[in-house]
Structure 1
Amino acid sequence: MNRILILGCCGAGKSTLAVELSKYLKLSIIHLDQHYFGPDWKEPETSEWREKVALLSQGNKWIMDGNYGGTLDIRLQRADTIIYLDQKTWKSLYRVVRRTIKYHGKVRPDLAPGCKERWDINFLFYVLHFNQIKKPSILSRLAALAPEKSIHILKSASDIESFIQTLPKA
């Protein structure tokens with residue numbers, strides 16, 4: 001377990017799990033949101049982003065969290081362990097709203113400098129429909145990798161806790 005990719009809906013707990021796993025495994029964390037956005041939520045060109053993700057994933061030991069479907073192929077190829085946080089839509093939406101209230105007007109620890117938390121109706125719509133639109137294709141891709149990669153689908157807090165309890169301490 002040297003290159004861990006954490007996927008799931010926004011608000012599913014990807015960054016929180018990355019921090020927790022880092023404590024146990026002593027692996028560096030790559031929060032993709034910190035690398036994707038420029039100040040004021042500026043998005044990079046597709047080719048620039050793919051190059052950056054390829055470079056970020058070249059390391060031998062890391063925990064990477066984030067979805068970004070346009071680079072999933074790069075990250076799936078490099079990861080040896082993939083964790084999908086399969087949370088209920090209401091739970092993810094609740095967490096996103098709670099997080100937005102908590103950090104509104106401030107930069108969250110897992111975001112890029114200059115990206116202050118804000119209300120974004122399109123983002124809330126994305127979260128609301130993630131499980132219907134994005135989840136099926138992600139799970140299909142993971143199922144195809146199952147023989148060669150270590151795949152973990154975690155659906156609850158107890159699943160996450162049980163998974164953490166199986167980890168060797170670094």
Structure 2
Amino acid sequence: MILTDKEIKAAIQNKEIVIEPYDNKFLGSNSYDVHLGKNLAIYDSQILDAKKHNTISEVIIPEEGIILHPGILYLGVTEEYTETHNAVPFLEGKSSTGRLGIDIHATAGKGDVGFCNTWTLEISVVQPVRVYAGMPIGQLIYFKIDGEVEMSYRNKKNAKYTERTTKPVESMMWKNKF
């Protein structure tokens with residue numbers, strides 16, 4: 001079941017959901033709009049290796065925006081820091097960004113109960129498009145859970161994305177044993 005605006009507000013009041021900064025004007029009937037932060041990153045290498053730490057270089061989005069190009073994976077970040085303690089958050093692109101040919105996540109649209117951080121975005125575009133820091137980029141949808149969670153994300157010993165940040169985070173696949 002998807003939480004409605006009233007249920008999202010109640011969850012925020014009960015601290016089951018945290019959104020910082022929060023502005024009621026970004027609350028939809030069953031979602032909350034998130035915005036593109038000023039930090040982007042791109043991988044330093046053209047060839048990525050799942051078993052190695054692939055480094056990134058940071059790019060700050062200037063006031064006049066930045067043009068994104070096809071064929072490059074950009075890592076972005078939401079302005080909003082979120083916590084979700086009793087629901088499963090899903091990050092989806094807004095239809096307005098999709099209609100500009102912007103995809104904000106390759107595979108990681110679902111968060112875990114206990115995820116507490118900004119959201120790293122896996123941004124790709126189908127044609128060149130100028131983006132701006134602070135622009136609406138996606139929306140969070142919350143699904144009610146059924147039952148008690150044994151181990152929340154932030155309490156897992158092998159959780160790789162728990163350090164609070166305002167910058168995009170590169171893949172930590174290399175930390176897995178395979």
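Every number here is computed from the coordinates shown, using simple stated rules; none is lab data. Computed from a prediction, not measured in an experiment: that's the story for all the values here. Cβ atoms are built from the backbone, for glycine too; each structure is taken alone.
Structures 1, 2 were shown, and distance in nm of label points 7 Å out along Cα→Cβ at positions 1 and 25 at 0.6 was computed from 1.
helix-only ellipticity at 222 nm (-39500 (n - 2.57) for each DSSP H run of 4 or more, over all residues; to 500) computed as -14500: which structure among 1, 2? The correct label is 1. 1.00 is what came out when Cα Rg over 2.2 N^0.38 Å was calculated for one structure; which of 1, 2 is it? Answer by label: 1.
I have 30 for relative contact order in percent (Cα under 8 Å, 6 or more apart), calculated from one of the structures 1, 2. Which structure is it? Clearly, the read-out refers to 2.
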